[in-house]
Structure I
């Protein structure tokens, strides 16, 4: 798995487009797994740190926090911008790894996580607008760009 900095160093143009999508709005959508294995989605705020990490937090007692402690596999979707943005949608999957927040920022019993990225993708309508462009990175294939009509 990789952190944001590794993907940014290896594929800067792709990483810049993904970053722009995630920074297009405050609220991202986090998918976690419930106890029975069914999905749960929740709103989160995400931070791309200067140190090259993707981080987020969860308030104490939140269901998503319980989900992550039980099973750290997550997916995160970029904000949806209306009207549909020509820049498309970005998604990532990976593991939520707990970390200790700086004491000045810490809330008792809250959860603080960095994301170990397993897969990242960006999908948008190509030019001319007769096809879909899928750019992706994963730990097996690295960066790829595909189109679909």
Structure II
């Protein structure tokens, strides 16, 4: 696992693009695991500050209870449709997977730091006819592949 700053240090250009995509809108989607192991999807917001990726929750929210029990999390950034006349103009979408650590929020609300296990950007190539999947994880580093 890596902190946001560790990821940013080893892949600054890729990290900058991930950050731009994740902050292009306020509301993101978070996946957590319910007690029975099934997925729960919730809305969330993230913050990039002091070299950390952070998220929070209202006091006793189901997603916070999920994360306290099982710290695995996936966050999907906002996405838009590709421009009709220029599919390659689609900036893509970003996803971050990892685990959380709860830290003191100074209130009843929950505050979590996210340690990264994988970061992905999915976008179209310059011709707009193939899917490009760029990913990074601390064990293997950065890689990019194209798919039909």
Structure III
């Protein structure tokens, strides 16, 4: 990653223009062409410097629901259970923790009822108990990582 890549990452983290050609506007701010910006952004995603770039939506304001879930997965089954859990389109992301509950994932669904239905299906396919931990209160943290 060079200085221009860092500049791109830092610029894209805030105040993304809601315009017909947002990348053109950002490219102009950075003194480069839109094509060069998109090429560099593609490389940063491809080489996993960035794992995701896109908007964050509040699914509840759009009528949907989400929840944090956890499973105690025997270490010898972790890869198998990961494949099963990740096969559900409702799984937004899934990660391993060094904890008794070693698999955590977030479900994003169209309804609150779908959370339970999906967790029941995951429990049935894995043979493991799923612990659903819905949000009780939300706090907004403005997060910016300076590259």
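None of the figures in this text is laboratory data; all of them are computed from the coordinates on show. Remember, predicted model here, so these are calculated numbers, not experimental data. Cβ atoms are built from the backbone, for glycine too; each structure is taken alone.
With distance in nm of label points 7 Å out along Cα→Cβ at positions 42 and 74 as the yardstick, tell me which of I, II, III scores highest.
Evaluating distance in nm of label points 7 Å out along Cα→Cβ at positions 42 and 74 on every structure, the highest lands on III.
Out of I, II, III, which one gives 0.6 for distance in nm of label points 7 Å out along Cα→Cβ at positions 90 and 130 as computed from the coordinates?
So the calculation was done on III.
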